[in-house]
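Right after this note come the structures.
All of the numbers you see were taken from the coordinates with simple rules; none came from a lab. Keep in mind the model is a prediction, meaning the values are calculated, not measured. Cβ atoms are built from the backbone, for glycine too; each structure is taken alone.
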Structure 1
Amino acid sequence: MISFFSEVNFKLESGIHLSQWIEFCIHQEMMSLGEINYIFCDDKYLLDKNIEYLGHDTLTDIISLDYTTGNLISGDIFISVERVDENAKELNNSFQDELHRVMIHGVLHYCGYKDKDTDEIVKMRSKEDYYLSLRTF
């Protein structure tokens with residue numbers, strides 16, 4: 001099950017279609033959907049989580065807390081809508097496209113993809129682009 005929560009004044013568009021797309025991506029990776037919670041928040045909220053859970057005192061657009069066991073994907077994905085908006089503007093991208101990229105990025109971490117070095121980043125971006133190209137909404 002995929003659930004969406006908001007700690008700020010943010011309304012997700014196309015929640016049903018996003019859930020179907022995310023589940024499709026998970027199955028393409030030969031994994032199964034457990035429970036994923038998306039929590040949309042602001043920079044301050046996510047900074048507090050970044051310090052609390054990871055010990056990082058930096059702004060970020062996403063934190064993925066992974067509860068995956070075996071092939072059953074589960075976790076909490078915190079997304080700063082402020083960071084997503086800033087990144088979209090900086091990259092000359094739409095907010096929706098950037099949001100969807102970040103949403104699938106968290107899931108790809110649960111599937112085992114990393115983004116710590118150049119090779120991993122290239123592979124992660126390639127997977128993000130591939131799954132973004134499969135959206136039908």
Structure 2
Amino acid sequence: MNANDATFTELTTAHTGSTVEDNAPNAPADASFDLVIEAVAGTAVGNSGAPYTLTVSAIDLTAVGQPWPPQVLTQAFNPAAGWKLSGAGPDYRYTHTIPIAVPGGGPGGPLAGHTLRCVASLVSQGAQIVSIIQGDPFVLV
């Protein structure tokens with residue numbers, strides 16, 4: 001990894017409390033699920049304290065719309081935000097779990113049977129570092 005760069009490596013929907021990808025993350029009867037984001041950063045960036053904005057949004061592929069407002073998080077490249085030195089080398093690794101409440105109360109709600117896809121972007125202050133990732137499609141029950 002370039003010492004001055006950061007990039008997403010994974011964006012996964014998972015059952016609440018899990019990190020394993022699930023194509024129906026709120027099944028069988030949950031009103032929420034987790035979105036798990038993973039990234040890596042080079043040695044110069046990973047603990048630099050440089051600020052960035054993490055934006056997470058969802059696209060309802062069934063209704064062709066946005067099922068809930070995007071989440072915009074202001075973070076920094078530091079251990080407090082979740083950036084940790086990789087044990088396998090000089091790079092930094094990041095894992096962040098965002099709980100997502102399913103609109104309408106979960107199973108059987110207005111989004112039941114809809115296929116969705118989540119998208120995340122990371123943009124550093126000054127836009128020197130930019131990364132975008134989309135997760136696999138998933139179905140709400």
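For mean count of other Cβ atoms within 10 Å over residues 73-80, which structure out of 1, 2 has the highest calculated value? Don't skip to the answer; put the middle values down first.
Details: 1: 21.9; 2: 14.8.
Answer by largest value of mean count of other Cβ atoms within 10 Å over residues 73-80: 1.
Taking 0 as the value of helix-only ellipticity at 222 nm (-39500 (n - 2.57) for each DSSP H run of 4 or more, over all residues; to 500) derived from one of the structures shown (1, 2), identify that structure. Working shown, then result.
Numbers: 1: -14500; 2: 0.
It traces back to 2.
Where does the value 2, 11, 20, 21, 17, 12, 9, 6, 3, 0 come from, among 1, 2, when P(r) over Cα pairs in 5 Å bins from 0, in percent is the thing being computed?
Values: 1: 2, 10, 20, 24, 24, 14, 5, 0; 2: 2, 11, 20, 21, 17, 12, 9, 6, 3, 0.
It must be structure 2, since only it matches.
When relative contact order in percent (Cα under 8 Å, 6 or more apart) is calculated, the result is 31; to which of the structures 1, 2 does this value belong?
Values: 1: 22; 2: 31.
This value belongs to structure 2.
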